[in-house]
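Okay, got some structures for you below.
Bear in mind these aren't lab numbers, they're just calculated from the coordinates by the rules spelled out. Keep in mind that what you see is a predicted model, and the values were worked out from it rather than measured. Cβ atoms are built from the backbone, for glycine too; each structure is taken alone.
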Structure P
Amino acid sequence: MAVKGAVLGDILGSQYEFHRPKKLDWKNVPLINTTTMGFTDDTVMTLAIKKAIAENADLVDTMVEVGRKYPYCGYGGNFYRWINENNHEPYNSWGNGSAMRVAFVGEYFDDYDEMQEMAKKTAMVSHNHPEGIKGAVVTATCIWMAKHGKTKQEIFDYVLEQYPRDEYEYSIGYSLDEIRPRYKWNESCQGSVPAAMRCFYESTDYESFIRNIYSLKCDSDTFGAIAGGVAEEFYHGFGDVEADSLLESYLDDYLLAILRR
């Protein structure tokens, strides 16, 4: 279930978004640090989109309805205004918010073209810059590919086609060893999506995917939300990570009900 993978990735990644030690032992650090973990806007908007699609409801109305229940969950400034003010027009954003919220689209739609079209729609309500749209489409497509039995190499080749090395600083074509020394915290789709997918590509299970995220000084909760659904679908679960108990511990009843529907 890609949505579960994305939400768990957000929660596990949240502990190092703003509180990452300078010399984090990312290979051995305990996976769970209860003092700084919690769901963020990534989870809220992921579940808002799931609610809208599952109920065949208006996308913007549902995102605003759900989003206003959690006013302090970490929205960026522009998106905070989009949620809480009366003007819900798109604002040409290329931010990674369009990619972190799209997991349910890749999980829900079996038809490839329908999946891609809905991914565009979920982005364009706010993030209508071409890179904002691309980030959502690439993320949903990777989830769709993992769910439909595509190989890791096929997913890699698709992402590389969308983010080639000669055009994107953090292309999936660069190894994590190449990216780590030069990666700078980046909230754009183009700076987040291919690098997050590289974290998946170099993983062997869901936990190692999360640890790959910990290895970068990045927007770690959003990396987890972007590629967590791909990892969950590809590995068919979470391995030794106790996903259900973690989700029950960190989500409230309202969000859990949407997740479980």
Structure Q
Amino acid sequence: MASIRRFSGAWLAGVALVVSFQAHAQTARDAAHFYYYRLSEGMQAKFEAGYRQHLAWHRVHHDRLVWYGWMIDNGARAGQFVDANVGEPFAAFDHRVDVADDGKNFQQNVAPYSTPMAQETYLLLRDVSFRTPLESRQPSANMQVLTYRVRPGTEARFEAALHVARHALENTPDAPPHTWYRLVVGGTQSTYVLQIARADWASYDRFHRSIADLLATDSTALADYAAAVSDVQSETWTYREELSNLP
């Protein structure tokens, strides 16, 4: 009987875990879709006017999805425009408002002045992020954006190091939000993106510690980080409130 009770307890625990996971999957708002556009030469003003018209289409059609817009200031993609939807479950994109007419409106108002460069979908890593301003609809004026390429097979070590970095941030006065995303589809696998919220350039005077700096007092975490990372690219993005829609 004791063995039966142990088996029953384990089975019930397993059922509870599955139910909990399914409930999380249905309610988690951890999807992040990013779209990149290269603007046609001399067409930025027309692009912006057309994009504002396209956002007006979304408002008229009562689209409940959030759309943020940024211009990339420097780095390999300098001059590109980025828009993004975050803070929704992945399933939200199965129920978008009038997809056909949305695409038609985009082709009329935006496509003539830009070239799509990439479409990337990420998973928000809440457990290693130090605050999530975009998901809270509190975008910063600027963002420092770092893209990490991680060696396949070292993802667990890398994310273990990020847990340590988050703990360090929690104990660092005036540390800005650090939000982590892991690529799901749309690019090179084992890619992670870190967004650091920045109000202005003066914010770098107040905080300019790298992830390696945050891990300096934990030799194991620093070794995991060093073994995992193969490449890091950095950019700064400027938020464009007039090219965003937060219903």
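Given a value of 16.5 for mean count of other Cβ atoms within 10 Å over residues 105-112, point me to the structure among P, Q it was derived from.
On the way: P: 19.6; Q: 16.5.
Matching structure: Q.
Of the structures P, Q, report the one carrying the highest value of FRET efficiency 1/(1 + (r/R0)^6) of positions 49 and 233 (r between Cβ atoms, R0 = 25 Å, to 0.05).
Values: P: 0.90; Q: 0.20.
Largest value of FRET efficiency 1/(1 + (r/R0)^6) of positions 49 and 233 (r between Cβ atoms, R0 = 25 Å, to 0.05): P.
Determine which structure produced the value 28.0 for mean count of other Cβ atoms within 10 Å over residues 41-48, calculated from the coordinates; the candidates are P, Q. Each step should come with its number before you reach the end.
Values: P: 28.0; Q: 13.5.
This value belongs to structure P.
Figure out for me which of the structures P, Q the number 17.7 belongs to, where Kirkwood radius over Cα pairs in Å was derived from the coordinates.
On the way: P: 17.7; Q: 20.0.
Computing Kirkwood radius over Cα pairs in Å on every structure in P, Q gives 17.7 only for P.
Quick check for you: by distance in nm of label points 7 Å out along Cα→Cβ at positions 33 and 121, which of P, Q is greatest? Don't jump to the answer; show the numbers that get you there.
Numbers: P: 4.0; Q: 0.8.
Once distance in nm of label points 7 Å out along Cα→Cβ at positions 33 and 121 is tallied for P, Q, the winner is P.
Using percent of Cα pairs over 16 Å apart, for residues 137-216 alone for the comparison, can you identify which of P, Q gives the largest number?
Top value of percent of Cα pairs over 16 Å apart, for residues 137-216 alone, among P, Q, belongs to structure Q.
Work out which structure the value -17500 belongs to, where helix-only ellipticity at 222 nm (-39500 (n - 2.57) for each DSSP H run of 4 or more, over all residues; to 500) was derived from one of P, Q. Please report the intermediate quantities before stating the final value.
Values: P: -17500; Q: -11500.
Considering all the candidates, the number was obtained from P.
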